[in-house]
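Enquirer: Below, each structure is written out as structure tokens.
Just so it is clear, none of the values below were taken in a lab; they were calculated from the coordinates. Nothing here was measured: the structure is a model prediction, and the numbers come from that model. Cβ atoms are built from the backbone, for glycine too; each structure is taken alone.
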Structure I
């Protein structure tokens, strides 16, 4: 098969979490262990940095990768989800995995994938490790898919485990308390390694401290080391930058110094093509896209909005099923004008579910492009349009291919 057919097979034949949700989640390491054995892949030949947490995993991975690149290292990054192209998930420095490698990998291993009944994520992680091993990268930055303890990526033994923060998300899988969620996230902390926790949270700090102590690993709270220096105008990115800085310092590499750190932060867009974190799409009127999709994410964008000057705020929202959207919307300014749309995935929240969750008149259109064009007609150059609630709307609004 050619690449397009292979990509369609990956996206359609194997259940993908963005479409199926919990039904596509295949917890545990049994399947991925069998897959790596079939691939004859050593699971711990690479030098890993493992990044988990509720929010900020992707941007933390980007900053870690960028700093390491500026220090002269060849860095593989495995992240999710993708915004436009499946190959965004697997990159070396800022170059996406070759189409030919994916085609050859699936052609060779299609029967194994089907026999094992691999999830979309397990398949992708096996593909990632195969690619990184063949390309002989220096460091692999691996983003946890969901949770930590039972995530397919947890088969690795990293040099550093990073947990960005803990907030409410995926409660149907991880548990409905911060303590339960934290215990799942703490599962990535391994023996005789180093642990970076991005933010303190009084309710759960002891869970991480005790787990690190139990497995003889050192632990640092990056937030204890915040200084007055701001690396970004976006508050929540500063938190992730500090997590990345202390992660790279924990590697104790001679090439990691103040110069490589500052260059890595400055050049993160060039080095990683980071997107979806307060990304400015247009300036007349200003349109910002942020992939926030849970309470912690909406709290962060609410705080960021309070720092901005604008006349009127228009917010275009899309969600997946089951989100407690009243809790999320409550974090936005009360005078924001809200608009709703759907996504072209099976898990998209429908108009009927939105109506059950939101009081009053709802401005809705099932076409994201159509409703965005409608919003633009209502705005002046001094207004602000925020698009948020989901990663998956980006492809429908901004991808011209």
Structure II
């Protein structure tokens, strides 16, 4: 990480440390994007009924969002480092609000799918700029704490956003759920407008280029996310069958995961205190152990609740740690690096759902969880190799 010391010193001298309230706009923006990405699940049946479509056809709205985000993130990232972070954040949130309202006003399934794709484009522009802004405005020594507060938006989306969105949809219809998400994004845009500007970073000599040190961290993120989504996508079906419960019962286990995720992201200062690489490596190795024991845990409710809580806590540390490290090694192309991070995440979502489904059908959930553990182990191996090569 050559040059990181000088960059850290410049940040400490040029801008005071960010206070928690200053990051509220980013946290709300991440929450809105998290809810938007997950809110389709509880209203899928209503959408299918409204547009006289099958649940599989209504599911196109989910695919459109993820594919648009994965495609837009690297494209925006190519020029995102040449645009002021706050300007890009405001544009992205404004587009997100507009797209959310278009979802609410959709009069056909095709219109809804197109509006959801526009939501994905806006999210693909916002998330990389959001994480890059934290890297620009915080010294590396304290960056995990700030990054954790922003990434807590994902846990807020899981524990509060999705249940509230489901209730709104039940009481006032699915269109109002999209309106509520748009209003949350509008509130985030207002808060972002009051945030301090990031100090100018060093300009790349020949356009934005990723440092080679960033590539192993991107691969690490891919395998970490593959281990998560490959199992999580099919965990609900497995738990409902093994414990003989409905979707509402499984939602309680998801809430346990969300609570663990919130606990670790809001206390991500442990990464700063004990060393980001050391904590990240420990979290990945513990994830391997947890995933190996997840299949037996699905047969016992109390054990599964504890496992979900730990899973959320470890995943929060892994995501916060890897994102924080990536902001440091990609100083000259931070926006592009964060865009590639989002791209690898949603690529893992697609491949994890597809590949995980094949493994589940042909080999069962036990082998699926073991395969996920292998992916987490690959992520840990990549980190160890990166540590040995990076001063």
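Enquirer: One of I, II was used to compute relative contact order in percent (Cα under 8 Å, 6 or more apart), and the result was 18. Which label is that? Before the final figure, lay out the partial values.
Expert: Working: I: 18; II: 27.
It was calculated from structure I.
Enquirer: Let me ask another. Taking distance in nm of label points 7 Å out along Cα→Cβ at positions 62 and 342 as the criterion, which structure among I, II has the greatest value? Walk me through the numbers before you get to the answer.
Expert: Working: I: 3.0; II: 2.1.
Structure I gives the largest value of distance in nm of label points 7 Å out along Cα→Cβ at positions 62 and 342 among I, II.
Enquirer: Assuming 0.45 is FRET efficiency 1/(1 + (r/R0)^6) of positions 230 and 318 (r between Cβ atoms, R0 = 30 Å, to 0.05) as calculated from a single structure, say which of I, II it is.
Expert: Numbers: I: 0.45; II: 1.00.
Structure I accounts for this read-out.
Enquirer: Another question, then. helix-only ellipticity at 222 nm (-39500 (n - 2.57) for each DSSP H run of 4 or more, over all residues; to 500) computed as -27500: which structure among I, II?
Expert: Details: I: -12000; II: -27500.
The read-out was computed on structure II.
Enquirer: 3.3 is what came out when distance in nm of label points 7 Å out along Cα→Cβ at positions 158 and 286 was calculated for one structure; which of I, II is it?
Expert: On the way: I: 3.3; II: 1.4.
Source structure: I.
Enquirer: Shifting gears a bit: Computing mean count of other Cβ atoms within 10 Å over residues 94-101 for each of I, II, which one ends up highest? Can you show the working numbers first?
Expert: Working: I: 15.4; II: 21.5.
Top value of mean count of other Cβ atoms within 10 Å over residues 94-101, among I, II, belongs to structure II.
Enquirer: If mean count of other Cβ atoms within 10 Å over residues 118-125 is computed to be 26.8, which of I, II is the source?
Expert: Details: I: 23.8; II: 26.8.
Only structure II yields this read-out.
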